[in-house]
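Next come the structures, one after another.
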Structure 1
Amino acid sequence: MRLAIDTRKLHDFGIGTYVSNLVRGLARLDRDNDYVLICQPKDQEFVRSLGPNFHALADVSGNYSIREQFSIPWDLWRSKIDLFHAPHYVLPPLTNTRSVVTIHDCIHLRFPQYLPSRLALNYAQFFMASAAKRASRVLTVSEASKRDIIHFLQTPAAKIDVVYNGFDERLSTPTPEDERRVRDRFQLDAPFVLYVGNIKPHKNVDRLIEAFAKLRERGLERVNLLIIGDEISKYSSLRRLVHRHQIRQQVRFLGFVSTDTLAALYRLARVFVFPSLYEGFGLPPLEAMASGTPVITSNTSSLPEVVGDAALLIDPLSANEIADAMVRVLTDDGLRNDLIARGFERVTQFSWDRSVRRTHEIYMDVARG
């Protein structure tokens with residue numbers, strides 16, 4: 001059987017992690033079927049490195065472009081594909097092969113104010129609804145996202161499979177040398193609060209900064225805040241907020257960091273805070289728990305489902321509540337140690353190997369019709 005996967009988002013934040021772990025896992029699991037990975041030209045060598053049954057098909061069409069509506073169906077037809085997996089919500093209408101689509105979340109429909117235009121909202125509404133209707137099966141990453149897909153797209157529950165994400169196990173095993181290197185490189189002499197993720201409005205980083213300012217007002221003046229995200233330059237308002245609260249010396253924006261550096265930062269942080277307003281899954285809290293770092297996160301969307309009882313849950317709309325939770329973890333070693341132990345136990349419920357195996361089972365079910 002010949003299966004195709006659209007991997008053009010391999011380098012994107014979030015979905016890129018999903019795509020990368022999916023294809024690497026399939027390469028370890030399945031040597032019998034042929035996989036055609038529709039990819040950017042620069043990724044052809046990576047595809048070939050996965051194994052003899054993985055074949056690169058370069059496509060220069062941009063994501064969300066008119067061109068991809070024609071090039072992807074053409075790629076599938078000329079490659080004689082039996083099953084196609086669209087790992088995002090775009091399934092071109094001309095696609096006439098059996099298909100599986102992953103819809104990670106419905107954030108565009110739940111928070112349309114964060115989209116750049118009405119046209120962008122219409123695009124998201126049309127293609128998400130079309131993909132959910134036309135695909136043989138819909139995959140999503142949490143029960144919370146499944147409920148949103150049923151609500152916003154009117155997709156039958158029986159058509160939707162929840163397949164949880166895993167986490168990169170490299171993040172849970174930093175070496176002492178890595179920790180020393182990162183501590184010295186960033187001069188991390190004081191305890192710090194860590195945030196990891198992109199900086200889009202729904203991530204609620206502005207309220208985290210406000211909560212951090214309140215934390216310092218409550219006497220914890222030696223604590224710093226490190227913010228890691230690869231879109232920081234787009235949101236100058238965050239830097240203005242830091243200046244307004246007069247915490248410029250205590251808040252650091254690090255931008256994108258390597259996996260080894262990220263692993264060490266997770267390990268070195270006193271607490272990880274993730275006050276997002278909405279997540280389809282929410283991978284960073286899981287990564288932090290796997291690293292032995294206590295987690296504070298939101299009581300909304302999928303996040304309680306992912307962290308279980310292994311994190312402090314807060315109202316993400318309340319800077320005071322976020323600040324209170326940070327004070328508790330930073331000053332109560334018993335609570336901190338309990339959260340760390342619960343986190344280690346919780347992450348055993350998630351793995352990319354388990355996720356890939358379940359996804360592969362769904363492929364086989366759909367292919368058999």
Structure 2
Amino acid sequence: MEYAVPQNSKSKIDKAGAVLTDPKAWTVAWDVEDALDIINNYRASHNLPLLVFRKTLAHRAHRIDLSATIAQRIKRLRSIESKLKRFSTMRLTHMQDIGGCRAVVRNVRMVRALSNVYKRSQGNHKLLRMDDYLVKPRKSGYRGIHFIYSYKSKTKPAYDGLKIEIQLRSRQQHAWATAVETVDIFTGQALKGGRGQKKWQRFFALMGSYIALEEKCPLVPWTPTDSLRLHEHIEKYATDLDVLSHLESYRATLQFEGVPGGADYYLLELDAQKEETTVVGYNKDQLKGAERDYLSVERANAGRHDKDVVLVSVSSLESLKRAYPNYFADTHIFIETLTKALSNVSDADGDS
């Protein structure tokens with residue numbers, strides 16, 4: 001099959017990124033259209049390097065955990081725009097997660113084991129950075145391990161220098177991250193980007209610490225270090241925000257359309273207002289069409305915070321639901337974790 005190849009200079013790509021984040025530029029139609037076409041080509045050019053990294057990741061992860069879930073995705077236009085706005089000095093070609101693949105394994109011990117495989121490995125691709133958010137969790141509560149690589153190939157030099165991010169998470173860590181994204185889309189917030197209602201931010205930071213405590217890892221900064229106080233704070237925010245009812249109602253009301261099996265790529269579109277997710281499948285030979293459709297839907301949804309779309313690749317339909325449960329409002333693992341945290345508070349009260 002034919003993959004997209006970078007067609008523009010770095011300076012032109014960076015200019016397109018600047019147009020994307022400049023509100024005045026949106027009044028000049030040809031500037032915006034040109035910018036989106038350039039950005040889409042740049043995004044799509046990551047698909048071949050992504051496939052290479054994903055195959056290696058799947059091989060390594062399944063040697064540690066046969067039930068590991070592996071997925072890849074091209075970064076959403078909205079996420080690119082948001083990140084460029086958050087970091088005013090960042091250029092688009094310096095962004096390290098345009099192409100990303102992820103492994104979700106059963107527990108934190110397996111995350112560490114898989115991380116060690118990458119630390120020991122030698123290959124053609126250049127390791128630019130490793131971020132261990134288990135040792136140093138983000139203040140949002142996010143935890144996991146990231147590796148950033150620069151692609152290098154003797155046979156495909158056109159892709160050299162493109163950056164790929166590899167994320168390693170436990171099921172609990174993944175459940176936390178997808179719960180954040182679910183709340184974001186249904187409430188119109190941007191908690192994932194570090195913005196949103198303070199109470200929700202605090203709740204997820206506390207839950208990040210609870211999961212860290214369960215996994216015997218360092219806690220999230222500025223959260224209670226005492227287990228009982230942590231549980232009490234979680235109960236307070238969960239009650240104030242009515243978290244369980246919200247999450248359960250999202251899952252109960254969301255309808256699914258499409259959901260084809262046997263595809264190589266899936267275009268997921270979640271419409272929180274209509275309470276439905278549409279899934280369109282594509283085979284390998286339809287990748288360019290999938291990339292065009294991705295951009296077309298993003299253009300149509302510009303400025304809509306109640307809609308979200310992403311183009312992903314997974315090994316099966318079941319893997320799709322495990323890798324991107326937020327598009328199906330499936331937060332049952334996080335709900336189970338929160339219920340356990342709340343029951344711990346009740347148990348402590350009963351013992352006093």
Structure 3
Amino acid sequence: MIMVRKNSEATLYNFGAGPACLPSPVLNQIREDIPNWYEGMSIMEISHRLPVVMELTAKIEANLRTLLAIPEDFAVLCMAGGARTQFSTIPLNLLNGASNADYVITGHWSKLAFKDAGAYVLAHCAATTEASAFTTIPVDAELTFTQNAPYVHYTDNETIHGVEFTQYPKTDKWLVSDMTSNILTRPIDFSGFGLVYASAQKNLGIAGITVVIVRKSLLGNAHAFTPPTLNYALCDQNNSLLNTPPVFCWYVLGLVLEWVLKQGGMEAISKQVAQKAKLFYDLIDSSDFYTNPVAVNARSRVNIPFRLPSEVLESEFILQAEKVGLKQLKGHKVVGGCRASLYNAMPLAGVMALSEFMQHFEKTKG
């Protein structure tokens with residue numbers, strides 16, 4: 001097998017769903033920068049108010065806008081915490097006096113977003129695919145919206161269940177989407193969106209920061225008891241520096257964005273993502289040993305759950321894969337089985353190495 005990264009003993013590929021693998025050039029740059037990023041000081045020990053850090057944050061926003069073609073009427077915020085923080089922050093900021101909001105439930109994370117929002121709003125389930133064990137995506141005809149809801153929340157890609165929307169839900173309300181696990185894998189048409197958010201630890205860097213891209217016209221109407229650090233308008237007015245930010249997380253985000261630009265941007269990345277997913281699904285579909293539970297038209301390009309004939313074989317598969325440097329292939333405890341996450345940092349060679357191992361395992365155990 002051809003491997004991409006080396007530790008002291010073996011080469012490896014990391015298929016973890018998050019925190020996920022980082023591009024090797026990014027890891028190498030971090031290693032160089034940690035002891036001396038600016039005038040003998042580490043990036044982890046300098047003030048966020050220094051001009052050099054302010055230049056970094058400005059460059060991060062500029063690169064995000066370039067990569068995703070973010071319109072000027074959207075604010076780009078870098079907020080501390082993970083995506084789950086936004087489950088509460090969104091209704092606090094976007095209700096604008098409304099008493100209800102619509103939620104599409106297609107898996108663990110959208111269900112949790114629905115639940116958390118219930119502390120602040122009458123959350124209405126516009127559709128749920130729980131009856132299919134979250135293996136499908138609802139069609140537009142199945143969506144039922146409330147009259148006065150200011151937004152419709154949905155999760156574009158469910159990391160655990162491995163389902164992904166191929167098109168945006170059709171509605172005359174603003175769309176709000178959790179794109180944590182598939183941001184920077186394809187272009188986004190922002191015309192129907194009020195807000196897009198993504199925690200960093202999958203395609204944007206490391207855990208501890210969430211990128212929020214919000215329509216400026218929706219700012220300024222936060223509920224009176226919204227904490228200042230969760231108020232989008234205040235964060236925008238202060239360039240996401242209302243309080244001391246996780247500077248190291250921002251720094252890694254900046255490196256990842258530069259790496260994506262060097263890969264050729266969204267056009268090149270989206271082709272790579274499609275190529276890796278096709279290779280892996282073709283292997284599964286041609287096998288009587290491996291199965292994927294998701295409906296073909298709802299399959300995620302980046303998080304692929306799969307099962308073997310028995311849990312005993314799955315345990316042995318994961319153990320043997322670990323031994324040859326194929327890491328973190330165990331499925332989430334909610335669904336069990338196995339899962340391969342093919343984020344941008346996972347090279348095609350890694351997917352080929354996993355496919356080769358899976359074919360060998362099937363020949364010996366099938």
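Every number here is computed from the coordinates shown, using simple stated rules; none is lab data. If you're wondering where the values come from, they're calculated on a predicted model, not measured in any experiment. Cβ atoms are built from the backbone, for glycine too; each structure is taken alone.
Computing distance in nm of label points 7 Å out along Cα→Cβ at positions 52 and 244 across structures 1, 2, 3 gives 6.3 for structure 1. Work out which structure the value -15500 belongs to, where helix-only ellipticity at 222 nm (-39500 (n - 2.57) for each DSSP H run of 4 or more, over all residues; to 500) was derived from one of 1, 2, 3. It must be structure 2, since only it matches. Which of the displayed structures (1, 2, 3) returns the greatest value of distance in nm of label points 7 Å out along Cα→Cβ at positions 92 and 220 on calculation? Comparing 1, 2, 3 by distance in nm of label points 7 Å out along Cα→Cβ at positions 92 and 220, the maximum is at 1. Which of 1, 2, 3 yields 36, 21, 14 for semi-axes √(5λ) of the Cα gyration tensor in Å, for residues 116-283 alone, as computed? Source structure: 1.
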